[in-house]
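Rule-based calculations on the coordinates, nothing more; no lab input. Keep in mind the model is a prediction, meaning the values are calculated, not measured. Cβ atoms are built from the backbone, for glycine too; each structure is taken alone.
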Structure P
Amino acid sequence: MSPTRTRLVVLFGGRSAEHEVSCTTAVSVLAAVDPARYEVVPVGITPGGRWVLADEAQRTLAESGPAALPPALEARGPDVGPCEVLAPPSGSGAGSRSPTVVFPLLHGPFGEDGTVQGLCELADVPYVGSGVLGSAACMDKGVAKRLLADAGLPVARWLSFREWDVDAAVATAVEAQLGWPVFVKPAGLGSSVGVARVADAAGLGPAMDAALSFDEWIVVEEAVPGREIECGVLGDNPPEASVPGEVRPSREFYDYEDKYLGGQAELMVPAPLPDGLTAEVQRLAVAAFGALRAEGMARVDFFYEEGGRGLLVNEVNTIPGFTPISMYPRLWEASGVPYSELVDRLVTLAVERHARRAGRVGRSRA
């Protein structure tokens, strides 16, 4: 094994309701990495929180190549401690172990919300994507909308509630401030898990109960009758925006089935937008990326209300899907960055950020 290869720890699975999505995403990343550049270490986190070495995936990669990987990995194998996975090269064997970079593919809580990022910071290991603050801010839909609005960016109307604030008065507030229909969402979850479209007051209670089964905070948003536009952001200084894409759902809205279970949603890359609007999508995507302190990568989702308010920022996703049908890699492919190069650039960004911050920490201790 060449000591110059980067030891790339691909973290997948996780404790959230998006566990299966993460396992599918991991396959695509493992298939794309160059074994001449990376020593790939797939590490699964079970729904119960155990860290396991996915040695079966490692053997398959080594013996048969990425084409032999199953459609989704399973977070199973011998237990491995987080400290062992994240341990940097020791002084006694500095030349014997490759530098480590973590690629977290953990969608939702306990992975995309700053928790794993904080663990990597404590372990002094570079990792792909946003830091602790940006990850946490983007993960919480209510917090994100407040920060976006405070930065002067256009957002749809919304209300947020904690579980013990949900009472009979909520329906009155929703009707008065948002009108019907609305979308009810867990504040800290993605992939449309727990999301429901509510047409009237009668449906609000059950939808909120369902969302509260995933999170103690929920967000209720106005239903925007607009097109769904997405834009990828990559880099730090300066961040770059991809060409925009458009999602045309096959169902009432772009739900979990349409995203991951072979739905018939139409993904259009690039999006057919009027003259000048592409540049505005890209400008707003980079502005939202900065307002929420995102780093490295994100997918920024918009509503486009034609004949009305125009573009509205909906969400900023710091660990966007990397499955073969996911929009983020498609957007960058159309922008001239193929999948394998995208992974390389993300790893390079992680190493560069770690080096920048290590220098500052060193000076503060001097």
Structure Q
Amino acid sequence: MSLFNSILDTYQRLANGMDPTDKTLHVESITGYEWARLGVMQNAVVLLLPPEMNALGPDHDLEHIWISSRKNYNIQESAVMRLETVAVIATKSRDGWLVETFLELVAMLFDTGVNSDPESVRKLIRDLILLFRALSQPSQKSTQGLWGELFIIHQARDADLVVNSWHTTPNDRYDFARSHERVEVKTTTGPRIHMFSHGQLVPINGLRVTVASLVLSPSGDGYSCADLVSEILHRLSTEPARRNFVNQVVKTLGDSWNTQRGFRYDHDQAAQGLRFFNAENIPKIVGPIPPNVHGVKYQSDLQVVAEMAATELESRDELSLAVFGRE
């Protein structure tokens, strides 16, 4: 069971057993992270952490969550009730999307490798603040487009190398860039026809551009972006890399995050339908674009374009070799 599903089960168990007239905070430890506990109140879900010893009062009051580094609660855990001083991160409601998003982000951050050390707890709180601030920003990419990029990372031979090559800002010409290599990911749920900017297909001497084409099949039982992130985290080798990866994903989706679980695609069909192409072979406008014409985009049909084989790559083409998939 994933950590998110485990935490969600804990939340549902606490919520179902809650007495609206009981002012005691009932909590359970998070499996594998017993120094952290989850609790449910009438209008909030709370994450309880070891307190900051010298802090006073609420630290942050954001749109959807509030944080206090030291607060007293009457806490009941199992059959034991006691007054405790804890750090608390709490949602401002128990709206369905907010509860799921809160638990999802908590699970992701725990999966990055946090522990009970004071500095690690401070980083966890800071990261949650950053993530919830990012949720109020406009999305930088479509959910389907991000799913495709996460899938390429998920199936890569070297997840660290591919994540370190990942570019997610709107002004980046390609999705992944490393040395002389560029990789652009295109997704569709129909025929293998993709939209390109003209600049993505213009040959540049010395630059290898690989296009990864995915034909996706929506599926209620498929993977969401969050599901892919959860599995990718376990393949990244360092805690900073995992933290930066989570921050980058949430920032990329921004205010579209709370709907991303509604976009699920069949993982096996995506793997079966993954094809690679050399950008030099993709149909494109030949000849210069007039100097006063900008932002040219067009669709190219890849259904009859020759696929790219791994044997075309050289040992120095590390990024392209990595995205071709696990051995």
Structure R
Amino acid sequence: MAGKTRLVVLFGGQSAEHDVSCVTAAHVIAAADPNRYEIVAVGIGRDGQWHRATVSPDVLASGRLSASGTPTSLDALDAPNTVVVPLLHGPLGEDGTVQGMLEVFGLPYVGSGVLSSAVCMDKAMTKTVLGAAGVPQPRFATLHETSFSPADLDAIIDDLGLPIFVKPANMGSSVGVHKAADRDAAMAAIRDAFTYDEWVLCEEAVVGREIEVAVLGNTEPRASFPGEIVPGSDFYDYEDKYVSAAADLRIPAPLSDDETTTVRELAVRIYAELRCEGMARVDFFYEPNGRGFLCNEVNTIPGFTPISMYPKMWEATGLAYTALIDELVDLAIERHSRRKRGTQVGK
């Protein structure tokens, strides 16, 4: 293995997005260049236990890794020339917790750091930060389970109207997301969202196109061509993303040159405002005859299978899936080297 980078793919996890992570990991490992990397797959079970996962041609062909296997520990990360690829969607993985652990261990890792990961995972906090920066976005309200009352819902409906979207603040893959057409449905949606998170986000229902942009880089990020999602159901929900695959994904999005330039520049600005590094997918609603592009959310560990929007947008922009993995690893090493200099000041 001399000269190879030891690529530790960290997947699974304890969130509701465990299965999505297992699928993502299989595709990343299958695409990673075996001449450049020694692959180590570490799966975190739903119970939080760490395992050295089995990686074989049959397993990879199935399109899904299992987070079970030989028990292991954090020591699996402790080896020279290691770069960690966290593919843990949702809480306890995408929210800065694992990123903080890797910082303490002094390991380079793909993706955003602690601050950006935490802020972007919490959709309510993302909107608060972007609002302070003057970034256009849908109107919203936040709720906390300890202080929520029916009167709060009445005030939200008066302000945002109906229907409204209700979602857990710290969750992804549309888990726990509901579109509520009346007050009773909104109350049920809020109660369901509180089963996933103590913070819940309520948003106005925007009538517009769903546009996404992939951003890549550290101090000099760049944006892909945008893509458009035309949902196969009422909105782009979990079923549409991972079960029925009924959504129509249009890459590049049918936008004018000016519209394409505007949304790419806005995506890079949002990426910088939130201090993202490595990668992120920035999602927008677009009201062509209204408010223009409205930032919906930012995903610092976006779906990463070959048919996911993030790699597909980069492929359309001229960066193939395997080359995208290589660049992300290079960005992780560059960022680690840059940040490591800061920890050595005064030593």
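The table for this structure:
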{"read-out": "Structures P, Q, R, by Kirkwood radius over Cα pairs in Å, for residues 118-269 alone: label with the highest value", "value": "P"}
{"read-out": "Of the structures P, Q, R, the one that 3.9 was derived from, the read-out being distance in nm of label points 7 Å out along Cα→Cβ at positions 46 and 286", "value": "R"}
